[in-house]
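A.B. asks: Just below sit the structures, each encoded as C-alpha cells.
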Structure 1
Amino acid sequence: MADTSVYENPLLSRYAGREMAENFSDDKKFRLWRRLWIALAEAEKELGLNITDEQIAEMKKYANDINYDVARKFENEVRHDVMAHVKAFGEQAKSAKPIIHLGATSCYVTDNAEVIIIDNALDMVMKKLVNVMDKLKKFALKYKGLPTLGFTHLQPAQLTTVGKRATLWLSDLEMDYYNLVNLKNSVKLRGVKGTTGTQASFLDLFNGDSAKVKELEKRVVAKMGYSKVYGVTGQTYPRKFDYNVLCVLSQIAQSAYRFSNDVRLLQHMKEVEEPFEKHQIGSSAMAYKRNPMRSERVSSLARYVLSLPVNAAVTASTQWFERTLDDSANKRIVIAQAFLSVDAILNLYLNISENLVVYDKVIAKHIAAELPFMATENIMMECVKAGGDRQELHERIRVLSMEAGKNVKQEGKENNLIELIKADPMFRAVWDKLDDILDARNFIGRSEDQVTEFISEEIDPILNSHKDELGEHGEVRV
C-alpha cells in the first residue's frame, strides 16, 4: 500500500506506463554504471593494463546485484553518489576493488548512462508515436469522404471531411517523427574522456600512448552497443543535447495538445466524442455530463512538457568552462519527468484515437445550417447560365441572406435561406436543381484524394518501416 503521508509523483501513480518508469529507475541506472565499469576494465585489460580475468569475472558476477544498503551508507559518509557505488561494488567484487573506475571521472558512468537511458526512452516514444499514427491513419481513411464544416477563426468556413481533418493531426505527427529520427541519429556517448575531457588520466595509464587511448574509447563505446562518440567534451556531454531532446518531446506534446483541443471542441459541438466508459462519471454534480476527460488530461500534461525546453536552454547556456554541477539535481527531475509526461500523453492519444465516436447526423445537421450561405455562389452561377443578370442576382441573394441570418441570430430559428430562394421567382431556374447543388460532397474539393494520397505517399512508408511494432493500445489508468 502506498504511503499516503508523503507526496507521490502522479506521473508514476496515475499517468505514465511502467516501461518508461522502469527505464528511469535506479536499478537501470546503477546496472548501467556497473556495465560501464566492466566495459572499461575489459578494454583496459585488452590494451595491456594489469587487470585479470578473475577480476572482470567477479565484477560480472555482481553486475546486476546492487547492494543498495552499502551504497547508501557510503554516500552518507562521502556525499558523492558515484564514489559510494564504486566502494559498494568493491565490497562485493573484492578482487576487482583496486581497478574499478580506473582512470575515470564520475561523468564516465553518469553521462554515458544518461545518454543510453535517454536513447532507450526515445525508442519507447518512437514506438508509441507510430502506433498513434497508425490509429489516425485508419480513422482518416474510414471518414475520408464524410463532409463536415471546416472552421477558420473558429467560424464556419468551406467544407472539408472528417478524414481530411484527421490528416492535419497526422501531418503534425509526421513532422515529429522525422524530428525524432534525426535526434536518434545524432545520439553519441560521452565516451572515455577523463576529468576535464582531455583524456590525461588515460594517457598516463598507457604511458603516453595516444593511439591506445583512442582505441580504449572506441572499444568501450562498442561494448556498450554504440559507435558514435563526441569528439570533444568538457567533463560532461554537451548539455545542448538535452535541449534538443526536450525540444522534440515538446513538439510531440504540441501535436497532441492541438489534437486534444480539437477533440474537446468537436465534443462540445457533439460531432465527435472521445470514448466514454459505461460507468464513467463526467461530473460529481451534473450526472448527465460527458466531459472529455482524456483530451483534457492530454492538454494538461502537454502544457507542462511545453514549458521544459527553456529549462534545458538555461542549463546548456550556464555550463561554466569545463562544467558546473548546477545541472545535476535539475536534470534528475526534468529529463525523466519530460519522458514520463510524453509517455502518458501518447498512452492517452492512443486510447482516444482508436476509440473516437463520430456522430454523422449531427455533422449533417450543422452542415445544413450553414451550407445554404456557402452555396449562394453556386446558385447564382446556375441562374446566370439560365440567362439571369449576375449583379441583380447578387443583390437579391444578399438581401435574402441577410433575412435568413436575422432569422437564425435574432429569432433563434433555423436557416431558411433555401425556402426564401424557392419562393423567389428570380431563382426559378434553379428550383429543380437545388438538391443537387446542396449536396455537401460538391463542396469538399479534393479532400478524399488528398487523404489517400497523403497516407499512401507519406504515412505508409513510415508505418511499413515499423510494421513489427504496430498493434499497441492506449491505457487510461485512472
Structure 2
Amino acid sequence: MNRDRASNPLTERYASREMSYLFSSDFKFRTWRRLWIALAEAEQELGLRITDAQLAELREHANDINYDDAERREREIRHDVMSHIYAFGLQAPSAKGIIHLGATSAFVTDNTDILQMAEGLRIVQRRLVNLMAKLRDFAWRWRATPALAFTHFQPAQLTTVGKRATLWLHDLVLDYRDLEFRASQLALLGVKGATGTQASFLNLFDGDEAKVQRLEELVAEKLGMRRSYPVSGQTYSRKVDAQVVAALSGFAQSASKFGYDMRLLQHLREIEEPFEEEQVGSSAMAYKRNPMRAERIDALARHLIVNALNPAFTAATQWFERTLDDSANRRIAIPEAFLAADAIALIYDNVVGGLVVHEEVIAANVRRELPFLMTENLMMEGVARGGDRQVLHERVRIHSQAAADALKSGAAENDLFDRIARDELFAIDRASIERLARAEDYVGLSRQQTERFLAGDVDPILANERASIKDEVGEVRV
C-alpha cells in the first residue's frame, strides 16, 4: 500500500479483486492489443497485405506489455494510444506499420470500455444471482412466521418475516431483469473512423462497402460480441454509459432500502446482521453491536446513486460527432460505478448469508401490538353478541388509549384484552378473546404470496442461472 499518496477506498477496501482488475490499466492495455490484433486479422482476411508473420509477432506480445517504453513515449508526445502503438511496434517491428491501420483512438478506447462494461455486468449479475438464492431460502424458511408490519414506522398490521424478505427480493428481481436487458443491448463501437463515417476504412478497401461492413462484423466476432452499433460519431453514444450506470444505480437503490430496513430491525432487536466473535462495535461502548455492514451498504449506495448523474450529464452535453470533455469524467465515473456496485453486492450477500432471527423478540413485539390490531375484530365480535356498534366503537377507543398510555408509562404487557373482557358492553370473556388472538390469523395471504412469488418469479431465474450459484458467503475485506 502506498501511504504517501491518495488512494481509492473502493479498490483498497471494498470491491473485489476481480472487479478491480477489470478496470485496471493492465486489463485495459491488454484489451487494446486484443483489438489491434483482431483488426489486423480481419483486415488480412479481407485482402489487405498483412502477413502471417506480422500477425504471429503481434500475437506473441499480446500480453507482455512493455510499459516502460509506453510511459516514456507518453511523457514525450502526451497521447496514450499513440504511445502504446509505438511500444507495441518496438516489440513487433515487422508489424509496426499495420498496427491500428485505418483506426482512430476511439477504436481501442471505446471498444475496450464496452468490453469492460459487458464483463462488469456479468460479474454484478452473478453477484445478484447468489444474493437472490440466499434471500430466497431465507424467505421460504420464515414465510409463515408472524411479524409486525409497519407504515410510517408505526405498527400497522401483521406480515411474516418471509413476506418482508420478498420485498427485498422483488427489488432484486427487477434489478436482475434490468441488468440482463442492458447487457443484451451492449454492442461494440466497431470500426467507425474519425467521425463515424468509416471513410478511412472505405479508402483502405478501395471503396468496397461490403468489405467495410464485413470488417466490422469480423472484429465484433473476434472479440466475442454479437454486433456493433449501427451508427456513431467518433465515439459510441454516451447515452449507453448513462443507461448502464443507471441500472447499477437501480441495484444500489434496492440494496440501500434493504440496508435501512436491517438497521431498523437491528434496533428493534428482531433481526441482526452477522457479528463476528472478536468484532468491536464501538471504541467507547464495548457492549454495542452496531449494524456496520448495513451502514456500509447505505454509504456506498449513496455514492453510486449520486454518481449516476455523471454519465447522464456527459450524455447530455456532447457536441456533434465528438468532444473530449467526457474523457476525464468517464475515467472516474464508470469504473467507480462498477466497483461500488460490486462492493455493495458483496456486503449485501455477506449480511444475508448470516442473518440472525430472534423469534422470541419478534413474537413478543407481536403480542404487545396484536390487541390494538384486533380492535376491529373485537368490536365485531361484541356486535355479534348483541352490542351496539357505535357504542362499542367508542369503548374500543377509550380502552385502546388507556392501554397505550399504560405501555408508555412503563407497563410490561398490553392489558387491552383485560379491559375489553371486563367491559360488560362487549360480553366477551377472556377465553374467547384468546381464541381470537392467534397471530397467524392476522397475516393475510403473507405465506401464500411468498410461496407463489418464489415459485413463479424467483425459482425460474435461479434454475436458469444454476451454474452461477456458489455456496460461499460474500467477501468483506474490511
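A.B. asks: Comparing distance in nm of label points 7 Å out along Cα→Cβ at positions 43 and 395 across structures 1, 2, which is largest?
C.D. replies: If we compare distance in nm of label points 7 Å out along Cα→Cβ at positions 43 and 395 over 1, 2, the biggest value is for 2.
A.B. asks: Can you spot which of 1, 2 the value 1.6 was calculated from, given it is distance in nm of label points 7 Å out along Cα→Cβ at positions 387 and 411?
C.D. replies: Only one of 1, 2 returns 1.6 for distance in nm of label points 7 Å out along Cα→Cβ at positions 387 and 411, namely 2.
A.B. asks: Additional query: Hey, FRET efficiency 1/(1 + (r/R0)^6) of positions 75 and 235 (r between Cβ atoms, R0 = 25 Å, to 0.05) derived from one of 1, 2 reads 0.45; which structure?
C.D. replies: Working: 1: 0.80; 2: 0.45.
Considering all the candidates, the number was obtained from 2.
Each reported figure results from applying straightforward, stated rules to the coordinates on display, with no laboratory input. Since we're looking at a predicted model, the values are computed, not measured. Cβ atoms are built from the backbone, for glycine too; each structure is taken alone.
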